[in-house]
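Next come the structures, one after another.
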Structure 1
Amino acid sequence: MRLQDAVPKKGSRKRRRRIGRGIAAGQGASGGFGMRGQKSRSGRGTRPGFEGGQLPLYRRIPKLKHFTLINRRQYTTINVRKLASLPANTEVTLASLMEAGLVTADKGPLKILGDGELHVPLQVKAAGFTASASKKIESAGGSCVVLDSSK
């Protein structure tokens, strides 16, 4: 078999419709597009997804539940409960927590969550604190310093 032998089967290819070439062609005058209106004009009718001015489906769907943010800010989180095992007056940062083995992976800036109790004063430096976490750290005699979270 040669390249010139590869031809379509007889009758499998139809010629294209030639619109607006007179009544003898079968698609003259309005050319099968009706009389007036948006879909009878030259050029494309409307773009794909256009719903006549109504908010289209591709813009409505992300407003529904279970659609994640595209560039969601990722934090390395730890609860106050885990900080209670540290000695008093320790400076707590992401690096010191990884060194102590309380945090195993650096997934982004450090954020302190408020689950658990704390009775040891600590100097905590993190990108974010929940309201309950900062309240518990300060009531234990420690301090909360918010760092710049742009990493």
Structure 2
Amino acid sequence: MTPIRTIHPDFEEYLHLKPTECIELFVDLRNLVLELYPDANEILYHTHALTAVFSISEKLSDAFCMIPIYSKHLNLGFNKGTLLADKTNLLQGTGKLIRHIPIATTVDYRNDAVKELLNNAIELAISDMKKPSKVSSNTISKIKK
């Protein structure tokens, strides 16, 4: 699978340490997010998980989804998941805002229900944004070396 946007070298360095299945799922899921919102900024972190956060601005507070990659699995997380209409009960979690979908195969996200959740999350992030961003389609690495 070829990424539709170049993967930042800081992120790629850690990504290649993950299982091949996780890498392939990450690239395809990331492509889906960027297909739905090409202007998304990608904010990269490496803490307990290697995480790509997708935001309508350069701020984490304006993020609409994230893809955390753990040692052997990944999730599609929604920053304001409790505020989304989840008609098919895909979202899991018990936090005040964040919900996620466990990702094991492409079937887990290459479907209309997930696309609808992503589009709703994007719309919510846009409506909640305090002031317009001048930054779009950028990758911002917060990975400490």
Structure 3
Amino acid sequence: MKGILAVSGHQGLFKHIAESKNNIIVESLETGKRMPVYSSSKVSALEDIAIYTNTADVPLKEVFKAISDKENGGKTISHKSSANEMKKYFEEVLPEYDKDRVYVSDIKKVFLWYNILQEKEMLDFTEEEETEEQEEKQEEKGSE
């Protein structure tokens, strides 16, 4: 998910292409069109986004992994589903999410972004799994 951006005022996701003095150049993952994004626009990197839960914030990548596990790597429900359907599904994926601070509009974006990345085969969780395996091996060595 490195270099994948959400730009306020523009639907979908964008790939960071280049930087210039006054802006950055991004490319739409859906249309392939490039455009400048100026410093006055709010730009969020997907790797910096987290979802509020009752205990701690969960990185978006972990939420995507939970969705991917639930769907066996396939697409999830549409971001155009009813609010109740989306809330119910999101609760299955992330049961401890903070229902007061995570809005339906946020859930909608998570599903939209997941489906875009899944369609473009840009969801890669191998790095995360390798890190988990290394941590488990270190714990085993420490308990010997």
Of the structures labelled 1, 2, 3, which one yields -12500 when helix-only ellipticity at 222 nm (-39500 (n - 2.57) for each DSSP H run of 4 or more, over all residues; to 500) is computed from its coordinates? 3
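Hey, mean projected area of the Cα convex hull in nm², for residues 15-78 alone derived from one of 1, 2, 3 reads 4.0; which structure?
Working: 1: 8.8; 2: 4.0; 3: 6.4.
The read-out was computed on structure 2.
Assign the value 3.9, calculated as distance in nm of label points 7 Å out along Cα→Cβ at positions 7 and 39, to the correct structure from 1, 2, 3.
Working: 1: 3.9; 2: 2.7; 3: 1.7.
Computed on structure 1.
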With mean projected area of the Cα convex hull in nm² coming out at 8.3, pick the structure among 1, 2, 3 it was computed from. 2
Compare distance in nm of label points 7 Å out along Cα→Cβ at positions 23 and 55 across structures 1, 2, 3 and report the one with the greatest value. 1
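A value of 28 was derived for relative contact order in percent (Cα under 8 Å, 6 or more apart); which structure in 1, 2, 3 was it taken from? Spell out each step's value before the answer.
On the way: 1: 16; 2: 28; 3: 19.
Computed on structure 2.
Laboratory data are not the source of any read-out in this text; all were calculated from the coordinates shown. Just so it is clear, the model here is predicted, and its values are computed rather than measured. Cβ atoms are built from the backbone, for glycine too; each structure is taken alone.
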